[in-house]
Structure I
Amino acid sequence: MVSPFVLVVDPGHGGPRSFGAMWPSFPADHGLTGEKLERALAEHAKTAAAVEKDINLNLALALQHALEGSGWPVLCELTRDTDEALALETRAELAAKHGADFVVVVHCDTSAERATAGLWTYVRNGDAPAMAFARDVMLATPRALRRGTNEPTIARPKPHWTVDAHAVISHYLAPAVLIECGFLSNDRDRELLCRESGQALVVAAIMAGIAGYWHRRESGNA
């Protein structure tokens, strides 16, 4: 008998203050603080060609839709299905409330080096199920988003100029992988992530990770 499992998908950022990466990027030398900074960011987001929080949500919804139509024994829950602000701890609490067997955190990245590109995955040190899941995703990543390696990155508690990957996934009780689906600062990545057809390629890669996890789970090797 095939046993179902619960997958929680967590689209990063959201709400009126947490936009994530944007393109064009907000000027680093803005000199603003407090409410002035919040208003400036909100105005910038209105005209930006790409806003991470929206892309993250679109990818999560597309993944949920794909799973619902797959016939796989997977119950897919989202931490948010609207433009909603959630603290990292709240996201972990929601995953636990849903009874998550596995968590996929969806983000996009940005870099001062516009040539930096590709899909990156981050897992906690010692999280073997997440490591195997992440490898499957990277093996199935579309050519346009490949980095030249299929090895996930260990998320360690250290400063990171865009996101502290360890902080993003450290609160989850279940195995968890952070997928940075591409760089909005890179023209090729951004074009792909802003198109439904490009997002479908990313979703297909994540589905490969889910399939691998499911088969290992059924064989007792997850």
Structure II
Amino acid sequence: MLAGGRELWVVNAGSNAVEVIDVPSEGMMARIPVGNRPVNIGVDPFRGRAYVVNQLSNDITVIDTFRKQVLTSIRVEPRPCGIAVDSIQGRIYVSNANSNQLSVIDARSNRIIDAINVGPSAMGLALDTLENRLYVAKRDTGEVLFIQPALRVLVRAIKVGSAPINIAIDRTERQLYVVNRGSDEVTILDQTTGRVIRTVAVGKMPYGLALVERGGE
């Protein structure tokens, strides 16, 4: 969601495009061609940029969110999938499932400036800028990595379910929610200690998740 919740940006893997929907009218504002098989998107609201992860062309499409125009593309490692944007430090982190490294992109220059070694099968990412922690779902090892990105230091690796694929942060309760596609469940972790709080069974082959705050609760 952009423009104060008035715009919905939708990634369409089958048509290699991003569609921008005006939420109040439900009308399409723009259709923006991107790379091959876009699967994810990250947004920097401070700079007015959207970063689209193109899994089969192995690149990131950078879009001006005000003009709805493509600015450039950034080549990354094979099979990118996850993305996390640090608007404060001006860094974009991209996980690459078929590489051992996360790509680190400078938001000002749109260039890769670093890489963080995490091993193969890195999937979903979640970033807590206040705690300076980057969380990485490792599909093949069934782990979530807690990383201090500025120092490229692994803080801890926590075992979760089978084939973890996505992560969401509850900053109020200081918990992580991890989608385990292989074991059809969500693991809830303590964000500070990494302790497994509980595991919740869900439907078959879960993939994405979103946290919704309840008003007045």
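A compact table of results
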| read-out | value |
| --- | --- |
| Of the structures I, II, the one that -12500 was derived from, the read-out being helix-only ellipticity at 222 nm (-39500 (n - 2.57) for each DSSP H run of 4 or more, over all residues; to 500) | I |
| Distance in nm of label points 7 Å out along Cα→Cβ at positions 59 and 155 from the coordinates reads 1.3; which among I, II | I |
| Source structure (of I, II) for relative contact order in percent (Cα under 8 Å, 6 or more apart), computed value 8 | II |
| Structure from which 2.0 was derived, distance in nm of label points 7 Å out along Cα→Cβ at positions 27 and 43, options I, II | II |
| Structures I, II, by FRET efficiency 1/(1 + (r/R0)^6) of positions 11 and 195 (r between Cβ atoms, R0 = 35 Å, to 0.05): label with the highest value | I |
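Computed from the coordinates by the stated procedures, all read-outs in this text should not be read as laboratory data. Model, not experiment: these values are computed from the prediction. Cβ atoms are built from the backbone, for glycine too; each structure is taken alone.
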